[in-house]
Structure 1
Amino acid sequence: MARLHGDRAREGYAAPGNAITGELYPAAIRYGYGELWSRPGLDHRQRMLCALAAFTAMGLEGQLRKFAKSALNVGLTREEIVEAVIQTAPYGGFPRALNGLALLNEVLSPNSGNVV
């Protein structure tokens with residue numbers, strides 16, 4: 001989790017002191033990062049593409065925001081991140097894909113503090 005998200009791994013709903021999410025989030029971390037992200041068959045770049053596509057298709061903008069930034073940490077390029085979101089349009093709907101692209105425009109812009 002720290003390798004993927006860096007300092008952001010413990011912010012927001014992931015913050016250790018978050019009284020609301022603190023009861024469930026540790027279990028989600030154990031399963032999501034301990035089980036799913038460490039399974040054989042895909043490397044972290046490939047898993048990240050799947051996550052970006054799923055979050056876009058489901059309209060989960062908070063998660064897309066976090067993982068789009070983290071995608072750079074696993075070696076995806078800005079172009080690969082954008083293409084993963086574009087590919088969701090026929091499956092999750094053009095409005096969700098367009099919303100995802102608008103979010104990427106914000107998150108991956110040169111002024112966002114992320115290296116792209």
Structure 2
Amino acid sequence: MRVVPIRYCADVDAAVRFYHALGLDVGPMSRPGAWAELPAASGMLAIHGGDGIAVGTCELAFEADEPLEAITERLRAAGFEPDAIVDENFGHSVRVRDPDGVWVQVNQYDRHLYT
């Protein structure tokens with residue numbers, strides 16, 4: 001599993017330029033330009049367009065290397081109740097609250113959908 005923080009910003013292009021200048025690679029971007037992936041040696045930064053209160057926030061996300069069904073079964077066995085697995089335009093995703101009530105997202109990417 002890879003750590004994938006999601007950084008919400010007002011201007012995706014400007015954020016991509018900044019983090020690229022910082023040293024991250026520029027990876028795939030959504031066709032409408034609403035989000036981008038910036039791979040790094042030990043994970044990836046996801047840049048998402050946002051507005052209002054979301055701008056400037058970060059969400060903890062992970063890229064799964066196993067079926068989401070296996071992860072949700074483990075979470076339930078440990079006493080945590082994930083939301084249903086959702087079909088997204090990038091693959092599949094599931095969200096679950098950590099012990100402090102903070103949402104955590106786990107994704108399985110199908111990069112053929114957007115590259």
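Here distance in nm of label points 7 Å out along Cα→Cβ at positions 71 and 87 was derived from just one of the structures 1, 2, and that gives 1.0; the source is 1. Can you tell which of 1, 2 yields -0.86 when log10 I(q)/I(0) by the Debye sum over Cα atoms at q = 0.23 Å⁻¹, for residues 39-78 alone is derived from it? It must be structure 2, since only it matches. Given that helix-only ellipticity at 222 nm (-39500 (n - 2.57) for each DSSP H run of 4 or more, over all residues; to 500), derived from a single structure, equals -15500, which label among 1, 2 identifies that structure? Source structure for this number: 1.
Taken together, the values in this text are just the output of simple stated rules run on the coordinates, not laboratory data. Model, not experiment: these values are computed from the prediction. Cβ atoms are built from the backbone, for glycine too; each structure is taken alone.
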